[in-house]
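In C-alpha cells below, several structures.
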Structure 1
Amino acid sequence: MSSTVDARGLSCPQPVLMAMTEMKKLGQGEIVVLVDTDTSRENVSRAAESQGWAPAAVTPEGAGYRITLKK
C-alpha cells in the first residue's frame with residue numbers, strides 16, 4: 001500500500017501529525033511525505049523512526065523535500 005501526504009506550506013507540528021495519522025491508518029507499506037522546511041524534514045523522519053518506520057529516502061524536490069517512509 002502506498003500513500004502521499006502533502007504537508008508543504010504547513011509549519012510543525014502539522015506535518016508530523018499528518019504523517020503520524022497516515023502511519024497509523026496504513027500500518028505498513030510506503031508513505032511519501034512532502035515538506036518544505038528542514039525542520040519538518042527532520043521532525044517527520046524522527047517521528048517515523050519512533051514508530052518503527054524507516055525513512056528510506058529523503059530527496060530534494062523543488063523548494064522542499066520528498067520523504068519516503070517504509071515499514
Structure 2
Amino acid sequence: MTALDDGTYDVLVIDAREGDDDVLHVELAVVSGARKGEVVHLSGPRRNRDATSVLGLPATLRVDGASLRLSFDA
C-alpha cells in the first residue's frame with residue numbers, strides 16, 4: 001500500500017489485537033472514496049479500549065503529513 005494522502009477517511013476496524021506495554025494494534029479498511037478497500041495498519045496507546053471493544057467499529061482517520069489521528073465513531 002502507498003501512503004495515504006492528507007485528508008479524512010471513513011474506516012472500519014477489521015482486526016485488532018493488544019500488544020505489550022498497553023499498545024493496541026488495529027487494521028482499518030477504508031470504506032469510501034478513491035482509496036476504498038485499502039487496508040491501513042496502526043499501532044498506538046490503548047487509552048482504555050481493548051481489542052474486543054473496537055473490533056467492527058466505524059472510525060475516522062485523519063492524515064496530516066506523518067501525523068495520524070484515529071477517532072472512533074462509537
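Taken together, the values in this text are just the output of simple stated rules run on the coordinates, not laboratory data. None of these values were measured; they are calculated from a predicted model. Cβ atoms are built from the backbone, for glycine too; each structure is taken alone.
Given a computed value of -1000 for helix-only ellipticity at 222 nm (-39500 (n - 2.57) for each DSSP H run of 4 or more, over all residues; to 500), which structure among 1, 2 does it belong to? It was calculated from structure 2. The maximum of distance in nm of label points 7 Å out along Cα→Cβ at positions 24 and 48 over structures 1, 2, that is, the highest value, falls on 1. Of structures 1, 2, which gives 11.7, 35 when Rg and Dmax of the Cα atoms in Å is computed from the coordinates? Source structure: 2.
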